[in-house]
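Below you'll find the structures, each written out as structure tokens.
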Structure P
Amino acid sequence: MTTETLSSPPELNTMKLEIDGEIGILTLDRPEAFNAMSPEMIGEMTVAFPWLADQAPLRALIVTGSGKAFCSGGDVNWFKEGVSSEEIDLPAQVRRGADALHMAIVDLRRIPYPVICAVNGPAAGAGFSLALACDIRISSEEAFFACAYGRIGASPDGGMTYFLPRVVGPSRALEILLNDPNMTAEDALAEKLVSEVVAPEELMDRAREKAEKLAAKAPHYVRMAKILAGQSIENNLTEHLQLERHGIADSMATEDLRNGVEAFFGGDTPEFKGR
């Protein structure tokens, strides 16, 4: 397989993937359905996220939605069809769909560079889960956030009950899940679900500014920071210190480390090349 093939983005129908230098922008693109996750979109996530994790020539990614919504969650029309037809095994279909979505979320979390979610509008259900799975969230003033699953009697998925407790704490996460409020952007900021709230017209510029700032950091440092922070809750101390030990030792073999040390003692700002 050639390098050219490895770096070619996948062709997508329900999402748009733009590559601008070292920054990627992935846009959920079903605006007529408020970017609801159809089976096709979930299937395309299982293609796009592994490519972004393993092959993309990027150092930062922005995830956003087209139109008025970020993502309204799973496509309820899919559920409606299953509920109204005795010929459809809805639990089996949803089990397969959730399996695909969860594989995609695992691959999203494997992306070794910063993933910034630019929440341009409502993020509900699995859309809220997707936003939580990103590393950093910046919200438009027009966005709102909702767990939403309980409103139709469905159990949460997409990693919501994994990521939400890690952001707000287990007790507060359960309270949010059970009360299921529509949280405004300012509510989300107060809960630390997002790092900042900006005017709608400023959202993508601010996300781009953040992406460029993070893309300038040493890729090995970013990759290890993501891995170590992500695994710290699950690991015991001895296991985690071993990961830190190998991570810092491996960084010593990079050109970026040598350049960083030389710049430090020379009073300069290092330029990290990812080598």
Structure Q
Amino acid sequence: MDILCFGEILWDTFEDGKKPGGATMNVAFHLAQQGARACFATRIGDDTPGNKLIKFLKNTGLYSDLVQVDDKRPTCEVTVKLNGAGQATYTIPENVSWDNIKLKKPLTKNAKTADAIVFGSLVCRNATSRDTLLDLLDETNALKIFDVNLRAPHYTLSTIETLAAAADVVKMNEEEADLLLKRTTGDLKEKIIEFRMKYHVKTICVTRGDKGAIVWHDHEFYEHPGYPAKVIDTVGAGDAFLATFTVGLLNKLPISQILERACAVGAFVTSQRGATPQYVEGIVGLMK
């Protein structure tokens, strides 16, 4: 399977050091670990932090001509603050390299042949990258997978609605669901059905942190309670979940099995520092 991941790459800066990050890059990283052919489209600054990220991408097999270099805007470096439960908040600078992803021939060509395209909301805060993504979505027949991934104040509801309307699959967490599924009455399942009726997506997934996830697919609901984990931080857990979920969908696995795998990988990532840990033996076995 060929999966195009379009979005941001950055340095997640913790109190004890830096780790490569960016939601869509994290998805691509985990897709590659699970045997998918992930292509990652982004834009990196022509600077020392950018050169180090390029080295990381080359080492992980994610570097290609879809990685653009910007000689005016810097590589993004995000400040990550963790609370006592390992939950992260982010300070994200403006006007960085991935705000300026251009529509170039290699990117258009890849989008036309991809089996799926994964994208999020953060990369769409700027008109240049947003317009590039919307042009790609118009030109591709790939399965369109939207990771809502809201990072205040870097989104507008109108953009989120545009992306949701273009998507086949939408994944969000509980907090994002509360914002987007606006019914004041009814339980989460009723809200999800209303969301589906409005946007006509094929699959809706709401992650619930350590409580697992719920999925609406093919007129049925599926749930998994999640797995316990000793949480170091939650950075990238949702991205790892989405990568596993995407692989399962493209391989046409039963949704219950997809959820089991996705929840397990997401829990594993919370037990590690940063968003891009190498898989351990038990997780590798689960993927087989």
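Only the coordinates and a few stated rules stand behind these numbers; no lab work does. It should be emphasised that the depicted structure is a prediction, and the values quoted were computed from it without experimental measurement. Cβ atoms are built from the backbone, for glycine too; each structure is taken alone.
Figure out for me which of the structures P, Q the number -0.36 belongs to, where log10 I(q)/I(0) by the Debye sum over Cα atoms at q = 0.08 Å⁻¹ was derived from the coordinates. Value -0.36 for log10 I(q)/I(0) by the Debye sum over Cα atoms at q = 0.08 Å⁻¹ corresponds to P out of P, Q.
A value of -12000 for helix-only ellipticity at 222 nm (-39500 (n - 2.57) for each DSSP H run of 4 or more, over all residues; to 500), calculated from one of P, Q, originates in structure Q. Quick check on the output: 0.45 is FRET efficiency 1/(1 + (r/R0)^6) of positions 120 and 256 (r between Cβ atoms, R0 = 25 Å, to 0.05), derived from one of P, Q. Which one produced it? Label of the originating structure: Q. Each of P, Q could give Rg and Dmax of the Cα atoms in Å, for residues 104-159 alone, but the derived value 11.7, 34 comes from Q. Here distance in nm of label points 7 Å out along Cα→Cβ at positions 168 and 200 was derived from just one of the structures P, Q, and that gives 1.5; the source is Q.
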